[in-house]
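Structures given as structure tokens follow.
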Structure I
Amino acid sequence: MSQVFHSDRGKEFNNHLLDECLKEFGIQRSLSHKGYPYDNTVAEAKFKAVKTEFVSNTIFDSLEQLRLPFNHYIDWFNDNRFHSSLNYPSPIEYKINL
């Protein structure tokens, strides 16, 4: 599973140190399209759901302690969780029925 860091094109995300850090950890960079900030809304909505539904008041002592439960959450999020923006099917069901 590859890791992705998504951001807008703001100055705080446009620096050499961040590029080096992402490269060092093998993280792929994803930038919003120039002049089109709306593609961030999908990522931001997902991160909000992760923070409120999964992480909320939970402390993980290590990355290994986080890894398996997080993978299960993402599978549930994509395969079973209903999404109002898709008229209530799961993302997988929506994609299959396109």
Structure II
Amino acid sequence: MTTEQKIQYIADHYGYEPQSRQLIEEMAELTVAINKDWRKNFGAIDWSALERRDDIVEEIADVTIMLEQIKYLLGVGDGELSKIIEQKLDRQIERIKKE
């Protein structure tokens, strides 16, 4: 099975409501992992502490998996999403230029 097939299989098995709730949980866990690092380092990132970095990367993976399932369940295509992402990135770059 490809990664995409696995994502679709799991998403189809559980459905939108449970997976959207799981996404919220995973996003919260990512928030906690990032916040822990900031508290421990007083805002200075020290990537030599690999355990914290690994925790953050693992949570990013969890959030990414759940986002892919939600995209699939809602029928959000990569083209549609890419267009919106580009618009948002361009808007932010314009804001930065005005700073």
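Data table
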| read-out | value |
| --- | --- |
| Origin of the value 1.00, where FRET efficiency 1/(1 + (r/R0)^6) of positions 19 and 75 (r between Cβ atoms, R0 = 30 Å, to 0.05) was derived from one of I, II | II |
| Among I, II, which structure scores highest (criterion: relative contact order in percent (Cα under 8 Å, 6 or more apart)) | II |
| For -13000 (helix-only ellipticity at 222 nm (-39500 (n - 2.57) for each DSSP H run of 4 or more, over all residues; to 500), calculated) the corresponding structure among I, II | I |
| When distance in nm of label points 7 Å out along Cα→Cβ at positions 35 and 83 is computed for each of I, II, the largest belongs to | II |
| Read-out distance in nm of label points 7 Å out along Cα→Cβ at positions 27 and 59, computed value 1.4, structure in I, II | II |
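Bear in mind these aren't lab numbers, they're just calculated from the coordinates by the rules spelled out. Fair warning: this is a prediction, and the values are worked out from it, not measured in the lab. Cβ atoms are built from the backbone, for glycine too; each structure is taken alone.
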